[in-house]
Structure P
Amino acid sequence: MKKNQILYFLLFLGLYGCSMENVEPDPPVVDDEEEEEEVVVDLGNYVSDYNYNLNVVYFVPADIEPLENYHERLSGIMLFMQDWFRDEMTELGFPGKTFGLLKSEVDPDYVKVIVVRGQGGQDDYPYQGGGNAAGNEIRSYFNAHPEEEAGAHTLVFMPSRTGENGWDAGGVPFYGLGKWCYALDYLNYDMRYWQDGSRQGDELWIGGTIHELGHGLNLPHNKHKATDGWTSMMSWGNHEFNDTPDQVKLTFADALILNNNQIMNKDAGSDHYQGDLGFNLKSMRIYADGENLYLKSRFESDIDINGVIVYNDPKTSDGDGDYNAITWGTKNIIDGDSISLTMPLAGIDQDFKQYPFELRVRFCHVNGNFTVLKYAYAYEGGQPNIDEELKEVNEISKENWAVVDVSSEELVGGGTNKGAASNMLDGKDDTFWHSQWYHANPPYPHHFTIDLTQSETVHGMVLGQRLDKYNGRVKTIHVKISDDANSWTDLGEFSVGDTTKEMVDFTLSQSFRYIKVTVTEGHDNGSGENVSFTHLAEFGLY
């Protein structure tokens, strides 16, 4: 997947879901006599002191008209949310930071709302699939009117298509899709009724829109700690916000992600979300005792890292949506290349400790992109049974190395040369060699041969597994070495673990110029995928 367009379709039924349907209808608060039609006012140009701003789109199917007073209502909602994010970011140590909005130079109480009329009727944009259908048409509109697209993030409002569209509203999306998110508009969606004492418990209210906008600003689901005493907006805070808004907050993990968001930075340039990250993990140590979980790491990156987040995510079911992922984070990057985190186990709910956990380490690059590493653990004897150690070694320079033979490499699928064997030697953990899969799908074994250009004394191998794919990671290899590429010495078979980077020691130091590695088996998570392929991000020697 392309990093800056990774697809997140964040739907989850039940108490903790993003769904905003199934609301009991109540009598409308606004009388017909009091309703005001949209007044056309010359608002002049829309301006902002940000380079990039949130696109606010009102998508209206062809068989209905925009709901009354939509521009004033949605403007009030957007300004409320802009202030809410600013307050949260300030409290979390990022003073004054919030997303950019284009506002009228005549009356800044109005924000720019782009009306896009749908090609189809209401029934063509249902809850499931309707977001993609509308999104395709909005993207076509932006392609035809590029001056209208203000940034990489888009919030789409769609008018209610049930009942009288007052409190009895529904029928359209509440979810996030990558850097896009969707929310419902209805007649009583108006800041005049915020906390009026009569509708605070209605789940259609503004908490749902803030939650989905969080997704549209790159935020995944994550939960507050058991010791926090408040509710994370990106867990199930979308519901609780309506009753107890002061007890619903962003987590520090959310703030670390938003800190690098394109439209949260006034001076963001055109290269935001662009460029090779050039990430290289140098060392990693993860372990636990009865009180804490510890993580220490050193890394290199072409694009600087200014925050690291650790998600401790109990897998309570196959589709739990990560709502329970409990986070710790730091913006203290030691000497620009290292972190150290201590995570008190008291922050993890006791009920979750019966489940297996996925620990995700998210490195936040200043251009808004991420590098994510994954590790598994479970609780045994009251503490996580995790003990991962990647020791830092002095790798031999690969500057003059070359891949002189490879069984197959993918040079077309996914992008030109995306799976080229030479990617194993570029020093970047986010590029990789992949055996051919687009026009052909050769089975195991897969092999490659590397010329070091001179004889080196070697103690072992460093294998960097591909970061964004598990199935096909190298599991079993057969290794031969040579001084002339004609006569080979067989070093035998070696097992390779499934973590991000694996060290494989030779029993005795070896001197050679050529090394041939044959992959005879890949890791398989049992999902039913036909794992006939393999891939490897980096190959090194020390």
Structure Q
Amino acid sequence: MGHQACEALVPVVVGVIIDDAVAKSSTDTLLRWLLVLAVLFLVLSTCYRTGARITEGVGERAAHRLRLDLGARVLDPRGGADADRLPGALTSIATNDARRVGSAVTVLSYGAAALAALAVSAVALLRISVPLGLLVLLGIPPLLWLGHRISGPLERRSETEQERAAHASGVAADLVAGLRVLKGMGAEPAAVSRYRRTSQDSLSAALRAARSRAGHEGAVLALTGVFIAVIGIVGAYLAMDGRISIGELVAAVGLAQFLLGPFQLLTYVNAEFAQGRASARRIAEVLAAPAAVEPGGAALPTPVAGRLRLRGVTLGTLRGIDLDFTPGTLTGVVTRDPAAARDLLLCLARESDPVEGVIELDGVALTGLDPDDVRRAVLVAAHDADLFETSLLDNVRAGKDAGVAELEPALTASAADDVAGLLPDGVDTVLAERGRSLSGGQRQRVALARALAADRPVLVLHDPTTAVDTVTESRIAARLREVRRGRTTVLVTTSPALLAVTDRVVVLDGGTVTANGRHAELVAGDEAYRAAVLA
């Protein structure tokens, strides 16, 4: 505001110099006013540097706070923020949308500066001529109102642009994550075609938004140009009529030309607000997303024995399931329907609550517990667990303060020690992003070691060895039973090697329990089980 006020005073001082120094041929007065002009430029340049540093910092901090809020909401144990959104879309919201809303905070100061410039200009013009001052004061409000009305299409198209860009980011992240699978299936052309369509949609939306912004800025610039021309014409008429001096005319014309800057600044601010509002709505949708599960007021049993009971559980493909997992047992769950396995894992991890029925841990309903408490007692290790760009050892201990000796049982049981033996720096070898420097089977073994090292009272493993060779899988199966002795373990798998070491196997078919018994008995007497496990 200080910078813009000083900028507005420059043509006023120039007009005074013409009337008081040039017209009267006074060298002393000229030097005195030139010194004033130099001080004015010193002040305005200092104000600009300081103000720009403050406002840019404010915008960056605002965007960063939004990213922290978005990160906290996405990582909230109650879940729900990622519903119907690809991970890449959430990344786009946390980067592009947060940046745009942060920019709106930045340009708020620019808007205040532009209004200060208009106010100083109006006062200066009132002192030169009341009609000129009134023309500015009365003309600015309708001009601002028209600029706001013109920004409507830009806001709508900016929202569409951000949605398409976020979707394109999500599709790209999805394709990159499944690149090896796509190559193995020979599906690269279909993947490329899918991304090309998505990218073209995003490009079209971006071009429409750009055209809308160009139209918005052109229309507002035309309006302000006409307005400034009117000020110049009125000033010239007043000078010709002798009602203002030559110096005042120069000041009035200079102020009219200067006013183009504040008006352009307001146009920029208005466009940034239009885009920021569109981004703010998208951020608000994530922050206000309803939680998938709500925390209860019950306390976690101490110590946790690990007895899990499912009574009449219905969710997705599950239909009234009754199951008991006895403490200290190793139980297999076999289903040929991936959706049934997914729904069961969602229930046990308390990422979703059953539509009907109840799941109990040591007699306490999971819905009565805080999701964090549930996950401290029950660890559900998904089939597609990710690894991180750090050492193998850090991936296994996952934040725990544990050394190699303490993690040795988990490394041995999962055969991850064999993986470490093949790496140049052993367990200290830094893995590539998402563990891509390892083969599929090696990644599975490291992920299994991490799940075992967590040492939860209840561990649920989903297909932990699908990419592991049969010899290694048999070794893992034998060691798994030993390392989990005395704690509850659930294996959701169709692997005969793993099922052979379980205490019992439960078969799900059509969303209900259809068989229950030991692996050998079911292989011998149940044709459907035999087909699911041995085919």
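Hey, semi-axes √(5λ) of the Cα gyration tensor in Å, for residues 211-378 alone derived from one of P, Q reads 75, 17, 10; which structure? Source structure for this number: Q. Figure out for me which of the structures P, Q the number 93, 54, 43 belongs to, where Cα extents along the principal axes in Å was derived from the coordinates. So the calculation was done on P.
Thinking of P, Q, which structure, once distance in nm of label points 7 Å out along Cα→Cβ at positions 139 and 331 is computed, gives back 3.3?
This figure was derived from P.
Quick check on the output: 5.2 is distance in nm of label points 7 Å out along Cα→Cβ at positions 235 and 411, derived from one of P, Q. Which one produced it? Label of the source structure: P. Kindly point out which one of P, Q the value 2.7 was derived from, the read-out being distance in nm of label points 7 Å out along Cα→Cβ at positions 459 and 515. For distance in nm of label points 7 Å out along Cα→Cβ at positions 459 and 515, the value 2.7 is produced by structure Q. For the set P, Q, ranking by distance in nm of label points 7 Å out along Cα→Cβ at positions 243 and 307 places Q highest. Suppose relative contact order in percent (Cα under 8 Å, 6 or more apart) works out to 15; of P, Q, which structure was it derived from? The read-out was computed on structure Q. One of P, Q was used to compute helix-only ellipticity at 222 nm (-39500 (n - 2.57) for each DSSP H run of 4 or more, over all residues; to 500), and the result was -3500. Which label is that? The correct label is P.
Only the coordinates and a few stated rules stand behind these numbers; no lab work does. All values derive from a computational prediction rather than experimental measurement. Cβ atoms are built from the backbone, for glycine too; each structure is taken alone.
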